[in-house]
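Following are the structures in question.
Nothing in this text is a laboratory measurement; each read-out follows from the coordinates by a stated rule. Keep in mind that what you see is a predicted model, and the values were worked out from it rather than measured. Cβ atoms are built from the backbone, for glycine too; each structure is taken alone.
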Structure 1
Amino acid sequence: MSADTLAGLLRARAGDDRPGLLFEEQAWTWRAYVAGCRDRAAWLDAAHRARHDAAAHRGSPERASGQTSGPDGATEPSHVGVLFDNVPELLLLLGGAALSGHVIVALNTTRSVEELARDARATHVAVIVHEASYAGIATALAGRLEVEAVCVDPRGGGDPPAPAAVESGAVPRQSGDPAPEDLVMLIFTSGTSGQPRAVRVTQRKIALPGVSLAAMLTPQDVVYCSMPLFHSGAIMAAYAPAVASGAALVLRRRFSASGVLPDVRRYGCTYLHYVGKALSYVLATPEEPDDARNTLKIAFGNEGSATAVRRFGQRFGCRVIDAFGSTETAIAITPDPAGPPGCLGRLPEGVEIRDPLTGRPCPPAIIEGGRLLNAYEAIGELVNTRGLGLFDGYYNDPQADGERVRKGEFWSGDMAYADADGYVFFSGRGTERLRVDGENLAVAPIEGVIREFPGVIEAAVYPVPDAAAGDQVMAALVLEGDFDPQAFAAFLAGRGDLSGKALPRYVRVAKELPQTPSHKVVKRLLAAQAWRAGDPVWWRSPAAPATFRQITPLDLAAIEDEFTRHGRHHLLER
């Protein structure tokens, strides 16, 4: 069986009678799961033919699919939009697509109907398959697209409703193993810095990470998946390694910080996948003396803070591997436990940090006392100089492809710096750099310091405009208790790893931060709200820069007047 396609990995599990998929009180063997995938493959084929026949009867092409029919009039794949939580039916449909050659479009259930319509049109969705809890959204969306909406049992019970003119005993359209470059899914980027883009997820893009991560697993392991399956992390770092290794996969409908440890103990989970701030929210749950008494061995994910990674491993008695990754999967950096705290690992062969303006490699970072002294020269964009890795392009978006691919090299949009030993440190997305009084600053190191302030559950640092020129530093905090401005000022004053210009001018205290469903903070929203948010905001005023006090309406009026005097009031209108 081919190990470089998802279809090949599924067929390798077809005779496996060990536990495969676990959801609430339900359980499938791998044999039963693959059989269910084959049923969905046949259904996808039959539904596709029925839509084609109906379109032919009307004398018009399938307007929504945007696909060109092949010799038999129905050989090109359908794009099937799905609206589900983390439920078995979604993975059955995904397996069915891998075996039949049709394409699953993973629609983000948290987006509005207007946003989903934009996403579905851009990806040529021909039908919406959904669970009952999303019936209202699916019906409205299908009406806008003029396509059918099909409601199915999310728990994988029974077959989906048969479309008109479906013959019994239909078999999948695709015979034999598909090619590694064949499309299986379209997954949208998280959209933290702009409009989400549909990434082409091919057979190999799922299979190869799965095989790689399966090296850490055995068929006796149990993988825990609570991150949303419409995001690439859950597909490639939870589902795929379970299929490749034969380990059981536990699905939780939605992430719950308080539910993680009970689920781990209930199912005997040994491997947990996370993205973004999930570890921080689990750590915010009440600590118990027996937290480390569990079956968990590995927590694998990306974008966890160094503080959260360290504390999670200590509290729950497991190894936390925080890797660098994105939906595009064009650059991989292997974590190195022997490296300095907070590093991603060593810079791989063929990956460089380059100045995004000149294209020249950046010099090594000069770090003294934990402080980056040459941020302006050292911080650059991570670039794969040898090709595109597993990036197969965005779907139907040549402009986006052009932003990432230049002369055969992949420019990630992720900013980083490397020390003299080649250890890489993430410094934010392309929009997460600040320039304060002529000094360039990286966001990530400031966040790392602030997260160590007692009581911080999560912190985000982002630029807001300065009245005269450049930026000022603003931080948004989620705290366990009340904010103590004096204690926070004293904490910052005692940190030798932060320059004076890196100290936050404004501090917003919120109950929660705006974030994507994959727990990545949407900083562009925080930056747009700046100090005019509905949450309490403290600031270091120019008259008393050593202390924080809560901002008042008179302060806000004075700030706006200052922007007007400098001709920069337009920066507040965003």
Structure 2
Amino acid sequence: MGRGIGASSGIAIGRAYVLPVLEWDFPDKMVDVTDLALELEKLHNSIRFSKGELEAIKQDISELIGEEESHIFNAHLAILEDPIFITEVRSIMQRQYKAAEVAVKETIDKFVNMFDLLDDDYMKERAADIKDVGNRLLKHLLGNFQDASPPLEEPYVLVAKELTPSQLANVNPSEVLGIVTFMGGMTSHAVIMARAMGIPFVVGMEGKIERPIQTGDFLIVDGDDGVVLINPEPALIEEYRNRHVNQVARREMLQEIVEVPPVTRDGRRLVLKANINSLKELEQALKNGVSSVGLFRTEFIFMDRSVMPSEEEQMELYKQAAEKLNGNSLDIRALDIGGDKMVSYLPLPAEENPSMGYRSIRILLDRKDLFHTQLRAVLRASLHGNIRLLFPMISSLDEVWKAKEALEEAKRELEKEGVPYNKEIPIGIMIEIPAAVAIADLLAREVDFFSIGTNDLVQYVLAVDRMNESVAHLYDPFHPAVLRMLQMTVEAAKRHGIPVSVCGEMAGDQRAIPLWLGLGIEEISMSVQSILPVKDRLLKSDGGESASLLSRALNCRTSEEIRQLFQFNSCETD
């Protein structure tokens, strides 16, 4: 058994097909100066053919995974149009008189090595995009490459060292039961595509198994727990088959409560909202019975492209999301980049501890051009629905004042231009830093609502980098200190008459339902996949009992006692 990272949920059971590693082996071919023009023509023809292929793939795949996810291939098209990439290839050809394929290979290696040296998972995974585009160019330049086909006559589990979007686009998704890769992470483009296809996926298996997986091995892939079993005993196969059947049955059962109001047994209502990255996720949320968005992560609009989205492009996207919600609230978080979320065309300095460094509101207040464009787009879209604006990673009143002044400046500019917007657009802040909790009473006087970002709050309260494997086990949302921080925030908000919502993974944890009910939280926002399981737990809960449980939980001394209380209602008070 090996344990990697569960990147796309579900269980797959079947035989492995191991995708061959693509290795290019050709001599360091030089060309005569008189042949250079022909080599340059070959290069430009290969770029043209590659663009045509990518456009066709994008068109075909959009029917399968949705138009928005198919924009993954825009990043590949952008590489083919990137003047830095193409200039590097041409420079090697013109200065060193090397053949087009040699120049392309050297350029791929240079850029991939450069990205791999960066201490940033997102940028490392963009190296896979450069490799994918480069391999496509080499295929056309060498003219002797055939895509590998699985030898199996039955559906299979696809296994690869790393998987590119092009490779995944070339397989028949109805034949792929699950996917296992040794390299790659949660934000790789292949993972995004697999999730959209509903294919279980485990990444990061490098060094996690005793022997290499071979084509024909019988595999169990658990995309929820990140487990891969190779040639397991019949009893384990039977156990996972039963789990798979139960998962399917539970999904079908949860569909029956889509239209049921989110109300406890004793009539307490808890509004369930969705966290979204895209319009496609919004559509999925609406299908799961959610009518509001508690967190629109706008940074994903800025990723996987070579230039910043324009004001018009942003405005149109926010407008469409607001209109789909038919007057229900859409909380748009201002651009939250830095930390583990990087944007290639906005280079940020390398940092020892980026999660506590130059990120989020700190960047926005420095890059006023970036902030100003987004604020104008949000304000213009606010005329088309119930849009609320969220400022992320606030730690001081000064940051709130500066952010609000930037908003006022954008408003004055739009008024001068005669552009309409909602003059009373509600303003909220993310509570995700202990400093914000400590001054929550002061912050509550400046804004219309709080949104508690549990992912970062837990990380900062416990001084645990949740992306660091050495300390990730210490990341504990049910730590007594976290509960006290939540209580302090809610009490400060109540004293000043503003609502509080909660977002992040903790909001999607069914065990936390008594906590939200006990605290008097009225809204929680979570990933689309968590909505129905959380609603199921809510429908079986009791608001009165939850208040009693919270009182007991605040007297618990350890997180284990708190978890036991919320799960089994058994915790002794002092």
Structure 3
Amino acid sequence: MSQSVSDKIVKMLVDAGVKRVYAVTGDSLNPVNDAIRREGSIQWIHVRHEEAGAYAASMDAELNGIGCCMGSSGPGHVHLINGLYDANRSGNPVIAIASTVATHKMGTENFQETNVTKLFDDCSKYCFMSNTPKQALTGLQSAIQHAITEKGVAVLGLPGDVASADAEAVVSADKNYFTKPVITPPQQHIEEFASVINSNKNVMLYVGHGAKDAYSEVIDLAETIKAPIGYSFRGKIFFEKDENPYTVGLNGLLGNKSGFKAMHEADLLILLGTDFPYSDFLPENNTIIQIDIKPERIGRRAKVDYGYCGDIKETLKRVLPLVETKTETKYLDNMLKLHKEVEDNYQSYVEGKGKEDQIHPEYVASVIDNLADDDAIFTVDTGMSAVWAARYLKGKKNRYLTGSFNHGSMANAMPMAIGAGLSQPERQTIALCGDGGITMLLGDLMTISQYNIPVKIIIFNNRTLGMVKLEMEVAGIPDWQTDMVNPDFAKVAEAMNIRSYTADKPEQVTSVLKEAFVHEGPAVINIFTDPNALAMPPKVTFEQMKGFAESMGKLMLNGDAAEVISSAKSNAKYLKELF
């Protein structure tokens, strides 16, 4: 019996390592659905929204090397876009199959027709529209290799009639070529790199996600040259460990004073595997070395003096024997002391705990950190949830932390948790969600319920778009239309057959989280947090302080004195961060 194009596509996905497909079936996608059912190796995850499927596939890829999602004809394609943007910018190898109208109907503005190549071009490394059986198989092979090699999204447009057609033989279509070259700078650059380190007194290492496999080498270099180690948010979980004696924290919008000051007081700053986007927080007057596996990233954020293309682990292995040991520790000691003061300051917020319906989110995050497993996987929403994760979740033994750190989208944490919970069920998966984020894709709680995915969804229910509110206040604009009127999330979860918990008083937080974490199935934990909790960046400008004062003044003039007083009481504790 001859095989269809869909049969061959499924075999190729299996051979590439795909274990799950996240999709909403229908119309032109049904032939692929049926082929997956008959083959039996791939699990079909019926998400409620294709955006959630794309995020879940992205997380699957981030943890396991490849992910797959699908969307059918027109609206299904458009729904995939946001999650695919995030996957592509995060460097996660995701195969997206966009099934579409029959070939003879293309170009006629047919019902649910989209231009696949135009639509997905900006959120993929590769996008190909297949119009024949041979093109479909050749295109999928190329898509798989683009996704793996270039680390991003690859899209295959698949008309329904092509998906149902008999497959035709294609040279090499059944093979995947997963090459893993080792890239390091040439020897003259290695020697130059070492020479620059040796000729500078105070050196700081700033590491990102690209250095995650080079932990030992980074620590060895820091020990040799007595360098403090700072990190980006995406690099934090790999380097902020109790065993790391050189950590001084984050810099950037979610950073702290010690991470910022260490970077600016260094004679030499070495950027390792980070595409740190917040240029305003980077120094301009010291020497900067940047090393990245992707040379196009070098120098696009900072004033880089020396740029080298290379794998961080292998590059550091080659340079370490050439680096001279430094003995002066004053700079390092000062930065470590400042970092301890910052950490102690953060702990003082935890001790306050808050009051009914205004639980301090810092306290909640601290309890999560204390109770979570040492190898837990955390996903965090963009916004204030990310702030508390940045400041209170620590690396421990083998934890993993991720979010929409490059794309900056809301609603990512819950669907990312779906991918993490399915792909690594032996590990605890915890999603830190904002109320704004969770309500965007609330329907996919039903996906968690249907597949009994044992994830813990913690909702920081502050009844406001907290980060947006803060942005408006520091710009001198009274916050308006940032309030959230939410459902009872616990009742929503119960209606979806998910165990639910609520904490509206500080004394309930620990017991509720303990109970939720030991529950074997999925759980939703609804925690009423303080809507006025602030996130102070490491560098606060006079204009920001002035803007905040102006926005409070405008609220007073508009008759919102009660809100101003409440905000002042909540935020008084943060003022000491400025001094």
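A few comments on the model shown:
- FRET efficiency 1/(1 + (r/R0)^6) of positions 210 and 242 (r between Cβ atoms, R0 = 25 Å, to 0.05) derived as 0.40 - corresponding label from 1, 2, 3: 2
- When Kirkwood radius over Cα pairs in Å, for residues 186-417 alone is computed for each of 1, 2, 3, the largest belongs to: 2
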